[in-house]
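So, here's a batch of structures to check.
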Structure I
Amino acid sequence: MSGTGNSYRVAAWIDEFLRKQGADSQIRSVDGIGSEDRIKETSRDLLGIVHPTHGFTAPWHVIKFASRLPRGRSTRAFTVATRAGLKFGSLFLPGIAGSATFITALILFLKGYRVRGLMSVDMPSNWFSLHKIQGRKKQREIIERSKPAVEGFIRKIHSGGRVLFTLNNLYELLLGALLSLISFAYLLMGRFFLAKLFFANDRCNGCGICAKNCPVGGIKMRGKNRPRPFWKYNCESCMRCAAVCPQNCVEAGHSWGVILYLATTIPSSMYILSYLGTLIHGLAESKGEWLGTVIDLMFFYLAIFTLYYVFYALIRIPFFNRLFTYTTLTHLPFWGRYREPDTVLKKLKGK
C-alpha cells in the first residue's frame, strides 16, 4: 500500500536490487491484488510487504490484506514500514513506525511464513494535516539517505540472512510498546476522526480524480449539478487525494476539527448513566464503568458520522466553504502537499 509514493519507492528499490541479482521480482499494489491474483505458495518464493505507518502502527487496510493472504507453507517473508522522516538544518529526525512491522510480521508468522526481516525506513512526511510539507531539496536528501539502508537490508535477506535483532527494531519495539494505546485508539477511533476532517474548497470542479484514485475506495462524489468529494468511513488518510488533485483543493479542516473534537468528547455516558441510575438502583455502581465506555464509543461513532453530513452540507454553501477554508492552516500558500518526487500516479495504482 502506498498513498503518495513513499512505500512504492522503497518497493522499487527492493525490486531493482532483486532483478539485478537475476530474481523474477514483481511489485504488486495491495489494492490491486484480487482472489484471481494470489501469491504463489512455494518455498522458494520471497514475499515482502512494504507499507506506510499510520498512528504508529500498520494501516488497517494492510492488516486486513495480510490476514487474507494464503497460507505461507514456509515461504520466506519480510516486512518494511515507511515512517515520517524530517530534516532540520543538517539534522535528520527519524520517524516512528512503532508496532507497524511487528504487526504485519506477526500475521505472516501465524499464517506459516518464515519471517526473515523487519525494517522501518525514513521517507519524507506527507502528513499535511499536521504540519507544513518540507521542501523538495530536503525530501530528496531524506530519500537518498534511506536508499543504501534498504539495499543493505534486502541484500542480507536475499543472501539467506536475517534482519531481526537490530538497534532500529529495538527502537521501534520500545516505542511501539509505549505508544500501543495510541495505536489502538487510532485504529478504533482516530482514523475515523482524521478522515472526517477532509473537504474540498471552492476551487473544486468535480473532476473526481481524487475518488478514482483512492486506493481503498474511500471517496465518493456526491451531488448532481456540482459533485464534490465525500470522504467515507474507510478512508485511511493516506493523503493521495491531496497529492493528485489538479486544483489543489483538498483541505484538512482545522477549525472543523476543533468543533468535531468538542462534539465527540461530550461526556454522554455520564449524563445517560446518571439518568438511568435514577431509574435502576445500583446500575452506576455495578456496570457503570464498562457500560460508560460502550456508551461513549457508540456516541463517538454516531456523532462523527452524523456531523460530517452536516459539515458536508455546509461546505456546499459558499459562505461556509470559505469560512472553513480560510480557518485551516492547510490553505496557507506555503503549506504544500506531498508526492514522492519520482513516482507517477499509474505506478501508485499498480499499472
Structure II
Amino acid sequence: MNELKGAEVFPWLAERWQHVVALHSAARLPHALIISGTQGIGKQAFARALARYLLCQSPAQGQACGSCRSCVLFDSSGHPDLFHLQPEEPGKPIRVDQVRELTGFLHSTAQQGGYRLVVLEPAEAMNVAAANALLKTLEEPGRDTVLLLVTHRLGQVMPTIRSRCQRIDCHPPQTDEAVAWLASRLELEDEKARQLLAISLGSPIRALEYMQQDLMAVRRKFLAGLADILKQQRSALEVAQQLAKEDLELLLGWLYGWLLDIVRVGTTGDESYLRHTDVRNMLVAVARRVGPQPLYALADLVHEERISLMQRQNPNRQLLLERVLLQWSALVR
C-alpha cells in the first residue's frame, strides 16, 4: 500500500506549498491535513510531493533532495514508512478493513527513523464504518505521524473528520496562467492550449490526461452516441450502457457546455457564440431543430445530475446517464 505516482507541486499551488513548508520548519505541522479543492487542479500530486518532502532525510530550500535513501525508496514506490490508502477500484468506497490495515501500519516503528506518512485519497470515498475507524486514529495518531487526506468534495467528508484536520484549501489557476502552463508543458500554441483547457472544463491536469490517455477518444465516443440517438440509430439505453463506466462528471460537464452553446446559437442565430467549435456541426443542427425551452429543461437536468453525482457516494451511474440521454432523445421527437 505504499505505491505513489506523480509527486509534483504545480505553480498555482506554490503559495499553499510554502505555507505547509513554513509550518514544518517552525515545528508546527499538525498531525493531519485535509487538502481540498475541485478535481483536476493537482491536489493529489501536491499531497504526494508533501509526503516525499516530509520523508526526505536531507530536505533543502523547501524541497526533497531527491537523492537520499528515503527519496530513492519513495521514487521506486517502496518506502516502508508510507501508507497509501485509496479505493481498491475506481468508484468503490474505502472500507473499514482497509482503515484497520492502516491502523496496524501506524502501530509499527518508522523503519527510516523519521515520519510515518499516510496519504488517503479521496477522503469522501470512506464509508461510515471506515470514517469512524479513522476517527480513532485521528484522535490518537501516535508520535511522528502525519496523515494527508485529499478530497474533491469536502462537504461529503464526515464533520468530525474535518474538525480534526487542518484544512489546506487549493484553488484552480486563472485561465491565462493555466493556458501558459499547458502551452509550455505540452509545447503547444496558446490557442491550442486554450481549446484544450476548455474541453477539459478548466482543469489543466485533466488536459494533461487528455494528451496522455487519449481522452479525446472518450469525447468522440460520447458525441457519436449523442448523434446516434438523434438519428434513432441507437437507443438512449444502449448508449448509456456503453458509457456508464466513463467519467460521468466529465461527460455531463461536456453536455452542459454544449447545451448552452445550442441555446446561444438558437436564440441569436449567430454561430460566433459557439465556444465548442470542435462539435460545431452537431450543435448547429440541433439549434436549428429544437426550441429553447426543452434545451433549458435538459440543461437543468444535467446540472442537477452533476450535483447529485458529486454529493452521493456510489450513485447508479447507468441509471443517472439513462435519465439524461432519454431526455436528449426527446429533443427531436
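Matching task: 2.4 is the computed value of distance in nm of label points 7 Å out along Cα→Cβ at positions 91 and 139. Pick the structure from I, II. It traces back to I. Source structure of the calculated read-out (helix-only ellipticity at 222 nm (-39500 (n - 2.57) for each DSSP H run of 4 or more, over all residues; to 500), -16500) within I, II: II. From I, II, which structure was distance in nm of label points 7 Å out along Cα→Cβ at positions 67 and 99 = 4.3 calculated on? The structure behind it is II. When FRET efficiency 1/(1 + (r/R0)^6) of positions 11 and 115 (r between Cβ atoms, R0 = 25 Å, to 0.05) is calculated, the result is 0.40; to which of the structures I, II does this value belong? Only one of I, II returns 0.40 for FRET efficiency 1/(1 + (r/R0)^6) of positions 11 and 115 (r between Cβ atoms, R0 = 25 Å, to 0.05), namely II.
Only the coordinates and a few stated rules stand behind these numbers; no lab work does. Everything numeric in this text was worked out from a predicted model, so none of it was measured. Cβ atoms are built from the backbone, for glycine too; each structure is taken alone.
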